[in-house]
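Just so you know, all these numbers are worked out from the coordinates, no wet-lab data involved. Here the structure is a predicted model, which is why all the values come from computation and not from measurement. Cβ atoms are built from the backbone, for glycine too; each structure is taken alone.
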Structure P
Amino acid sequence: MIAVTALLVILAGVRGYLFFKDENGLLKNEVTIEAGSAKPELSMFFEQEPAIPGLVSSNLDFDSVNTALPQTINFNISIYGKNNACKLIIADTVPPAGTGIAQSIFACDALPDAAGCVTGIEDITDVTVTWKDVPDMSSGGSFIVSALLTDGCGNETVVGVPFEVTKDSSAPVIKGAQDLQYYIGDTVSYRNGISVTDDYDTAPSLEINTDNVILTEEGTYEVVYTARDFSGNEASETVSIKVEKKPEGYVEPEVVYAAAKEILDEITEPGMTEEEIALQIVWWCRYNIHFILRTYSNSWTEAAYNAFKTRTGNCFSTAYAVKALLDVAGIENMIIERYPYETATHFWNYVKLDGQWYHCDATWREGYDSYFFMYTTKELLDFWQGGWNGFQFKQDKFPESATKSVQSRIDYKNHTFKDE
């Protein structure tokens, strides 16, 4: 009886050992899941459900696991009182995704920041974007540039970014550079009337070299205008400045501008636009400076001043009287001289209004009881009277004029603008 009992105990022990061995054999000590997946569960660590689930536990709170964070978590699983070391690996093996944004640049430009050229970036971790294998784009053309996307776990994706590259080889164009005259002691404005345009650069630089000019000594000197665009293309124009002593009877510019201001205050009102002010100026000069063929003046200041005081003058006097009034009003303007001419020269004004250049002429014209205001170059050259035009000039030396006519807006008789 004792022997039988002992045998039964041994058999029970063997069976229990085999049971626990089998149950522990169901355990997976290491499980890997993809970052961003659903919350892990204890059941993931078993090949099949244990025989007595109530006696299986873990010291890891699976609900608190952040699966968005790649990491390795070490913890224990207890099976029927026995602790087993386990490991949960949250791995990021999926490379990032993104889409290239088409770019347009100039061949002289540096590559834009790669991160700004890729959109729709998706990944569970932070992604850095850098350029990879950049081709030579100095000659311009269409290219696909590789952007390398790298996530926090080292996974990489190459995204193609289309580039349209323009090679800028055209130099800027300088207009308005003309020979200058200067009287010792006066103020010289080298930039007045100068414009620089470029086919691509909206703000090309302009450098004016006056190193060889001596404004205190009579003589003729060179002034060099150099314009550069953002591609490094440059153009130069050289003009001369004639420096002279002030002639007898010379009128200081300040005196001319003081006289112009008195007139401007009389013919304008606060709140007027530049166009309205310019119209009053041209109208006033047309009907208040009476034409005489010959005048005697040694400078533009004397000519304009005499026109204001005597109310007489020729085209030179009238044009410079308009200029003085425009200068006082703060309106950008230039003087144009007829070229070529056979018997007589002629002067008129070129005025920048509403951002564009227009021709204005206030000089009396025989058989024509009006004046010219805000004419485009085409309109001016199309004007014929008595079989001739007389408004030819060096067009390539001046900024281009407006091309759209505004004549329908102007009431010449009442020197006002019509209601639109």
Structure Q
Amino acid sequence: MNLIPTKRTDYIAKAKGESNFPWRAVVISQHDKDLLNTDMVQKLASPSKIADPSWIKTGQVAWDWWSDWNISHVDFKAGYNTTTYKYYIDFAAANKLPFIVMDWGWSSHTDILTVIAPDINLQEIVDYGKKKGVDVVLWASWYAVTQQMEQAFPKYAKMGVKGFKIDFVDRDDQIAVASLYEIAKKAAEYHLIVDYHGVFKPTGLQRTYPNVVGYEGVKGLENYKWATEDQPRYTVSIPFIRMIAGPMDYTPGAMRNANKTNYRPIGAFPMSMGTRCNQLAMYVMFEAPFQMLSDNPSTYMKEQECTDFIAKVPTTTDETVALDGKVGEFAAIARKKGDTWFVGAMSNWTPREITLDFSFLGAGNYQATVFKDGINADRDGTDYKKEVIKMTSGDKVKIQLAPGGGWAARIEKLN
């Protein structure tokens, strides 16, 4: 399912006559925290080629693959079947999530024109989602899309599919880059959104074709189904580095959270390194217009208090304020949507106290719903405490971050 080069040329790219070549940019900041809020790459990209983008939709996504379809406390056999996906849709609808993704398994890796999963009725799933206000996005390999998009895009758009998660690009040469523009353009013709997975870092394509709502290009949470690398350090490095390039589909949301001692890579029942609040803070920290809830609906229902917080974090915002941070050590950021602010702070394995300045709130009184590491979060990563407090712009709040810890808040204006 990969289009793997068989040889390399002695040049980077072909060009006919005079050409405008892509920008190269260096972002320099006086303080590490300033790197948390830069959109230089997007500003240098070509303007939108979609005249009316009103049909483009972003939001949070109930995702199946990370948790291996392991739902429980149901009276049907969980797996790749229509009943399971209706369950995902019910969960999404109950929590006002606008999407589900059907990851690989519904079709062949090399042929997306035919549904091969014997227990999947795709039209029934799509229609059920429409009734519930939940759209379906389908996984597809880059290879299959390059071969079949002329037939597949109109076919699935007519069925009511909202878009495609396109995976296994795995290269960034001229052929691959040009292909992603071509795919985005063709998808826009049929009002389909695109989430590029297994792909190189973004280079501004999402401005030119804003139906491109997601970009992986990062070693995301999925790697912790098998990896043992230092996740907390990595996740407080990439906001300053990779996220400068643009949206970053890290796929957060693990509800099984472990310290160094308790962590194990388990493919079918994966966990995260660090605390529950570290995972909650990622929804504020990481820019991702098409944001995954990586764990399974049954687990989120058992942790409804955390799920309620996650589901209310917007995937696009009106304003961003970088609060504090040091590459590889910790990061804190605030984002605003309407009159509501969301704040997230994360640490590497070093426990620390930091002070957050809330002068960005502006005049008035506010109420903050806060999730912070529990007193025993260093022993049990799932330990957290929720509290509701009053706030004003004059507050400077000291917060404690456990090893691999986090702090997350939704701050709503009262008057």
Structure R
Amino acid sequence: MRVRVDLKVEDMPRHWYNVLADLPFKLDPPLDPKTKQPISPQALSAIFPEPLIEQEVSEQREIPIPEPVLKEYAVYRPTPLYRATYLEEYLQTPARIYYKYEGVSPTGSHKTNTALAQAYYNKISGTRRLVTETGAGQWGSALCYAGAKFGLTVNVFMVRISYEQKPMRKYLMRLFGGDVVPSPSDRTNFGRSLLEKNGEMPGSLGIAISEAIEVALSDPSTKYSLGSVLNHVLLHQTVIGLEIKKQLQLLNETPTIVLGCHGGGSNFAGTILPFIPDKLSGKNIRLIACEPTACPSLTKGRFEYDYGDTAGLTPLLKMYTLGKDFIPPKIHAGGLRYHGAAPIVSRLVKEGLVEAVAFDQEEVFDSARLFAKLEGIVPAPESSYAINGAIREALRAKEEKREEVIVFNLSGHGLFDLSAYVS
């Protein structure tokens, strides 16, 4: 029988975990795009509200989750942890496989965890409008939902290829009152300049970020909201890993392998960061980021300062990057089509505390179809990279005749992505 572990609402984390308090090294500071010197909080205030800037640089281990955010979290959190017994039986592996299912959120993915937090902090700071980018649409729909909850207008620039491939996501954004347009668009100077060169450009997250920031800089009542990469975004996602630890304790299980798909780093970091203290203390645990070969920032990128967007408007971040001008192929996992990686994740990979692997789309979708048939959940294309990584590790355990406790984050469902499953 399938094993499902549910926590009670009162067991939900009351604090986010800040890994910066425990790292044995300091991150390289973000640089001002104009001066190339460490950026000041004042410069960041043009696009972010003060509470999020404070979280971005904080080294406090536990950051309290505000009551209004906890109230909204309680709509869907804590999320369930399942043991993939049907998958284990099919693979005939001695490994025990568990997955955390974030697809039960109101918008079907983990992105709601930080969207609600960012909308709340913007609301109390006097922001009237949020502007953002989205790849496959999970982040855009999450922020539109959060905007509706906290009374904020939300404008979304959606990467053009995903806008065309995934129409249900834009309908969901509009259901929650959001305004969504394909990027590059005719609403910004940067977007218009790109369309003049190539009206069929598929777009990228870097381009959509540039458009969003251009809008935010033009209106004092508007702030920019980011769904991945930055420290405060990863912080909000640690509710995932904190819940996993509690759920595994109820089962008396100790994980040996923890995986997540990797694009910008939010769901992966939210899953593995609470396990970093265990890794640093010498415990036997591997933390693995699973990314596409089509956009292999961690496995093929360079570790250097680069812009987070194509136009060069963002601060420069020290990260693994394929270069700000990189335009990824039109893969179905639109949320993983980002040229860079979160500075925290990048440094953890650089220091050897986190591993990174890359998979081809065809292999990944074979694993996704298998998982859907066996476990009864259609995974998001992005989450399927984590599934594929878990299957590989389970088969390796079988070959080497050893037990493993494998845990991965199923970061969202794929019910809006069914066209990706058409053979």
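For mean count of other Cβ atoms within 10 Å over residues 194-201, find whichever of P, Q, R sits highest and give me its label.
Ranking P, Q, R on mean count of other Cβ atoms within 10 Å over residues 194-201, first place is Q.
If you work out mean count of other Cβ atoms within 10 Å over residues 98-105 for P, Q, R, which one comes out largest?
Numbers: P: 14.6; Q: 21.4; R: 24.1.
Of structures P, Q, R, the maximum of mean count of other Cβ atoms within 10 Å over residues 98-105 occurs in R.
Computing mean projected area of the Cα convex hull in nm², for residues 162-345 alone for each of P, Q, R, which one ends up highest?
Greatest value across P, Q, R: structure P.
For structures P, Q, R, calculate relative contact order in percent (Cα under 8 Å, 6 or more apart) and state which one comes out highest.
R
Comparing P, Q, R, where is FRET efficiency 1/(1 + (r/R0)^6) of positions 50 and 130 (r between Cβ atoms, R0 = 25 Å, to 0.05) highest?
R
Quick check: 26, 58, 16, 0 is what I get for P(r) over Cα pairs in 20 Å bins from 0, in percent, calculated from one of P, Q, R. Which structure matches?
Q
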